[in-house]
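Only the coordinates and a few stated rules stand behind these numbers; no lab work does. What you see is a predicted model; the values in this text were computed from it and never measured. Cβ atoms are built from the backbone, for glycine too; each structure is taken alone.
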Structure 1
Amino acid sequence: MRETSLLCVLFVAVALLAGVLSQPLRADELRLPEVHKHEKCVYDNGSILTLSDAIGNALNNSPRIRSAAAAAEAAKGTENQAGHLPNPEISFEMENVAGSGSFGGTDSAEFTYSLTQTVEIGGKRSARINAAKAARGAAAEALAVERLNLERDVRIAYFNILAEDEGVSLAVRREQLAKDVLDDVSEQVRAAAKPEIQLNKAEVTYVTSVIARERKEHELEIAKERLAKLLGVSALNNSLDRADFFEFQAPDSMESYRANLARIPDMQRFSYMKMEKESLLDLERALAIPDPDFSLGVRDFRESGDQAFVFSVSLPIPIFNRNKGNVARARAEAVQTANDARQAELILELQLTQNWTQWNISYSEVQRLKTELLPSAEKAFELARAGYAKGRFSYYEVLDAQRTLFDAMSRYYDSLKLYHTVSANVKRLTAVMQ
């Protein structure tokens, strides 16, 4: 009876191993769509949404792009308004009416019709125009910044989904492997071929694999939700194109990227902001100089029927208000903006250095994983499988080699995910709008 049980266990083990060996396990084969048959798969979900289409859809539907575009339009309106002259004033004055004696009624009345125009002096209009032009330029650069930020965010979100999908696929296979081992150990424990502690270990491994699979599925759902929100849709109902996910290249030299840093929209926006603040400072200085009002009119003498021209000039006397407070504020804001620009430049340089360095590291890691670690893990599994067929290795040694291959693949996908993130950041930090 015991021999029969052992034969059954051996048959189960051989059957399980045959199933394992029949699966495609090479690194390049694991990226094929047929191995992505899990419930959350993004490769069998309707029409394909390419990365370029995703970026285009996001740019067309994004509220933050529309908001930045509206701000640019508002700045354009401000610029158009800034060049207008003050409106003239028309006035009518009636004197010597409804009095007593000879001034009763309107027979002795004097009617004055006049036109008054304020003349801006001190460079107020030019300063206002320059400030509005600079503000419009800053708004246009802010729109470009938002477009680049959104494009980077979509790119990262897109590749994150692909990485998470690969992770779910591996987690499903790990879970199935753990389930196969648990079934095998259960049979052997029931046949008294293994101690019960081995069953406990197998159960822990299986439950751990289930938890890991559920966590990876949750992370995939979060990644899909993030891209959907960037696209302006409630849910992602498209398949994704994985063609570019496995493509990688080394970054160019740091100097080639740093050369563009001063010309990216972020820094150009600060240049316009500094120009705006400097023009507003000029405007506040000019406002300290009062503008004269010139008036020209005609006076009609009803009693004699004569007429005469009336000309007047008025000029405020800057005794109580010389606009010193506003000048001081504008000067401080100009200094603040200049320092903000310098701080932004330092932050961008640091971000570029960090992401460029990480790009180099992740590129080297992906390359070594693909050319060294993955081939070694694949070879180890092939040797274990061949050795098992010849009776040199046990069933569990083959399973251990398969786990090692899965671990290598998981690290490979994580490294690719990081590679695409940091390379997208570098390209964003050095993108110069044409």
Structure 2
Amino acid sequence: MNARILKGLIALAAVSSSTSAFASGFEKSIVWGGRSAGLAGIATPWVQGAEALYFNPAGLVGDKEGRSLAFDISPTSSQFKGPINNNNDESVSERKLSTPLALMYGATVNDKLGYGIGAFVSGGAQAYFNDVDFSAASGYKSEVKTDLMISEISAGVGYKVSDDFKLGLAWRFVMAQADFSFVKRTGTPTATSFVNAKLTGLKDTEAMAFRLGGQYKLSEKTELGFGFRSEVNLEASGKVSGQVVSPATALGAANPAIAEADATARTTFPMAITVGASHKLNDEWNLFGEYAWTQYSRIGEIPVQTTSATIGNTSLPTDWRDQHNIRLAGEYLATAWPVRFGYGFTSTVTNADYARASFTPPGPAHTLTVGTGNAVKVGESDLKYDLGLEYTMTSGDVGDKAAAGTGTAGRDTRNGSYSASAYVLHMGVAYMF
């Protein structure tokens, strides 16, 4: 049975085409999770069973022997807005529907040891701006986009050190695939000539990554949790093509298409540390809190190397800042269906000097969630199902919105307002047997 489950997980990771709605860096505050999403994404202190493989591997050893199979899916509708052309007109991305998902199996084999295997989406971003109008005599409409997915196959163990303290460790096989399209101006910040570079089929894998977690029962009412995710350095190889555009000249010999060539892009999926707490206030209320720090300051630029003489080696400057997530939530239990609600704050990651419409806006993000869940008996087993609704928004301004051109250090950054929003339905099912 375990072999069949493992084959299914590998197949899931191989065919998954989902990604996160948008990224503070490369990841949303809540990627997926039926129950945790209703609690603003908080899971580190309380999670047990198969889903602990992602949130906190210490929870792979449960309070009693048994097995669990968990499936989560999060249909997500997202949209980006921001200036791209030389007039700083607001461009609006397509509203994309993506489906981050996860499938995991876990087992507590005795009162000391548990393990889990699984596959899941852990990061990504998706923003499509088609037909960006540069008001050019050439008639060329530019494509600007970010389409990134980071998925993982993972295996881990949890060990109960004492009645109050658990530790867990999970190995991660990380897979990244991406397409990027961007505008590279060829002169001063207000230059009209540019290259529309299109990177496609970028892929890379990294097998040397891990998660470490712990859970500590401070009292009968209070539980603490911590998690550590190691850094992953990615060097994705693919192809580059594009178009040279001089707006005053009709497309033709003076504005040649760029022949397809080899390309490589490098970046980092950074280290993260999470600490959280859950507290049973009384028979009716549970309270939750969590803080997460992610080292996005490691990404000062995204270098792009190509064999194309026209595009050449270049880089997308980012100079991102470390990400801080603060999450607070409550759960009301005095109804047939529990009522969960939460709020999450995500600090500004994007440097306004290097803002791009297809990346996260240069401002903080705010997340509101509500959720519920229940369980039914299936013979001697339990089938748990959970639902969460999420709304996330973020926005930020760059320079004088009324001014032409740009006054920032990054010459491809435009003055104006940048924003992104996402609506998400988080669903999770866990079979406990």
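For the reader, a short list of remarks on this structure follows.
- For 0.00 (FRET efficiency 1/(1 + (r/R0)^6) of positions 115 and 227 (r between Cβ atoms, R0 = 30 Å, to 0.05), calculated) the corresponding structure among 1, 2: 1
- Answer label among 1, 2 for the case where relative contact order in percent (Cα under 8 Å, 6 or more apart), calculated from the coordinates, equals 19: 2
- Of the structures 1, 2, the one that 1.32 was derived from, the read-out being Rg/Rh (Cα atoms, Kirkwood Rh), for residues 291-330 alone: 2
- Structure (1, 2) behind the derived value 73, 43, 33 of Cα extents along the principal axes in Å: 2
- Source structure of the calculated read-out (helix-only ellipticity at 222 nm (-39500 (n - 2.57) for each DSSP H run of 4 or more, over all residues; to 500), -1500) within 1, 2: 2.
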